[in-house]
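Rule-based calculations on the coordinates, nothing more; no lab input. The shown structure was predicted, so the numbers you read here are calculated from the model rather than taken from an experiment. Cβ atoms are built from the backbone, for glycine too; each structure is taken alone.
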Structure P
Amino acid sequence: MSELRRDLASGRWVIVAAERADRPGSLIAGRQEKESREATPPHMENCPFCMGNETMTPPEVLALGRDSGLPDTPGWRIRVVPNKYPAVELQGEPGAGEGAEGGIFRAMTGYGVHEVLVETPEHNRHPGALEQQQMELVVESIYRRCLALSREPNLQYIQVYRNHGREAGASIEHPHSQLIALPFVPPLIKGELQHSRDYYEESGGCPYCHTLAEELAYGGRMVTENRFFSAYIPYVARLPFETWIIPNQHQSSFLELNGGQLPALASIMGTVLGRLAEVLRDPPYNLYLHGAPLRSPGLPYYHWHLVIVPRLATGAGFEMGSGVYINITVPEESARYLREKGEIAVGI
């Protein structure tokens, strides 16, 4: 029989309907074996993110690992550039919202920042196979760009995300993430903040901290953990193998990340992404970061977190119409599958 599950922090409902599918492995049984990236060369002449093609992008705003040389030249290990086709641009001032065509509709200028974080010079390097040091540079680049953009007073929120695979929205194969900084807090984040605050006022505790404590105590949905971070498939996972990475200590903003946590975050990201690649045959996925709005004081009721959603199943009319997802796998079984198969794949 199916089960209705409710999330503490967001208030959203999920229907766990495992009878609509077989075991977690059935979702990948029909997938072709993942293509070997070794068949793809490490450098592509027409790829704007490959080393040596720096003139194909706008001038860089950050480069890590370049020992010497001028900006926008080879030798870098991480490179951050403005998106050549930005969704928003940091020009002028954000408008207050003008009436469209003299009617009731509201619009404002497309104010904001849209950047691309090129995660490695190698075109064929899988994000789940980056060396620890390289993944640390990825995390550092995200932190440094978020910190720099937080000083722009007209920006209120930064959405960091990665689309892996064409089915997940990636248009360029070369490993990269993106960020979009906005002059407003997105409604989804506002909803999370409000629900979390309501829970805090009722219970006296952070819903994310309470959830994490429950997940650690139960253990059945855990994927992996280290001293500073935990990765688990939530009790209310919306889609198969949806995985969260969350700091063990309470932090409402990603910018509260400290130097001691950085290697641990890089390590657990590498482990989770590597297991997804090995166990699920390199599925397309979306990864995104949720955190407190820019310049917020420490919020006792909110907790920043990374969410990774493999595209093994998609929502349809019911999900679009109701906002309630039907998960055709049981989170506990998915976590066990990812945990046990992953240990075999990496030889633990």
Structure Q
Amino acid sequence: MDVQGAKRHSRDMSPPTPTPGNQTCAGTLLVDLGGTNVRFASCDPTATTPLQAGSLRRYRVADYPSLEAATRQYLDDSGAQPQSMLVAAAGRVSAEQTVRITNHAWTIDAHALQRGLALQSVRLVNDFAAQSMAPTLLARDELLALDGHALPTPGARDTQTFAVIGPGTGLGIGALLVRKGRPETLETEGGHSGFAPGTQTEVQLLQHLARRHGRVSNERVLCGSGLVNVYTTLCAIAGMAAEPLQPEDVTARANAGSDPCCVRAVETMVGIFGSVTGDLVLSLGAWDGVYLTGGMLPVLLPWLQRGGFVTRFEAKGRFADVVRKVPIAAMTAAEPGLLGVAAIARQDDGHQAPGP
């Protein structure tokens, strides 16, 4: 993910370049593409609720050879006839408008996709550009405070910085910046920064994973496959044979309390998540708040609310008192990624995000 602002978001790749206020996303197909699922919807930039009712559909990435094939399936299923397409993709978007999905084999070229689908324009943005813009359209009841503070409020001041982080198929990290009252995004590949253990168990976790992978990133422990990595390592530390579990198996057993190693794996992952999120606040200067998101968030949320996440989030030594004041909110909307793509489309169309 490269660092870019709203100017990158407002660039259309097909000549002539439209000017703000005269383009419309009523005929635009919105896409939220991750390593496991791809979601499609249409939007109306002038509406209070921009995602068009009944237009949302989700498909498994593994079921299709390409994004073009998945898009054709959506067009057949929905009857939609878009003129343009805005794709938020889970990977670093190049200046040439190409992206290789980090946790899948698809490589997407916006120009080739435009030709293949006979559209007027196709544009790629990073998936955490969308996730970072989602808070500008979220209703207050689509956010859940985790630390007792008031919810973060984009637009309350002319200059603000919010961190955005979410575990799913991978670990996404970005930021929502409000500059002179205008929302912009900061896109990063922070999920691939190095894992720093905070407990003796985590030191053993790092050593175990380093023997397997060499360098160990935060994503190795903070995503679906990362949870399995934590589980298998904790089993090895305890001298037990790990079962061949999927992430959903680990969380199901943890929720049922039927497997102590699974319980400990989820608790360990939640603690690491809190520590990494607190580090992100320090790195970005995100004193105005943190938004949690990602495909794993719904299943992790009850564990996040038990206190281990917040304790590790706040454990920042000489800056603990400062970090303790930073509000943390979980995005509970069903499709924050698509909502964020709609927010980008609204901004492209010349519409301001709603105020606080």
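When you work out mean count of other Cβ atoms within 10 Å over residues 161-168 for each of the structures P, Q, which one comes out largest?
Values: P: 17.6; Q: 26.5.
Top value of mean count of other Cβ atoms within 10 Å over residues 161-168, among P, Q, belongs to structure Q.
In this comparison of P, Q, the computed figure -0.38, -0.72, -0.99, -1.13 for log10 I(q)/I(0) by the Debye sum over Cα atoms at q = 0.08, 0.11, 0.13, 0.14 Å⁻¹ is attributed to Q. Which one of P, Q has helix-only ellipticity at 222 nm (-39500 (n - 2.57) for each DSSP H run of 4 or more, over all residues; to 500), as calculated from the coordinates, equal to -8500? Structure of origin is P. Looking at structures P, Q, which one was Cα extents along the principal axes in Å, for residues 169-312 alone calculated from, given that it came out as 56, 33, 25? Going label by label, the one that fits is Q.
Have a look at P, Q and say which one yields 19.4 for mean count of other Cβ atoms within 10 Å over residues 121-128, as calculated. Only structure P yields this read-out.
Could you figure out which one of P, Q the value 0.55 for FRET efficiency 1/(1 + (r/R0)^6) of positions 145 and 217 (r between Cβ atoms, R0 = 30 Å, to 0.05) was computed from?
Only structure Q yields this read-out.
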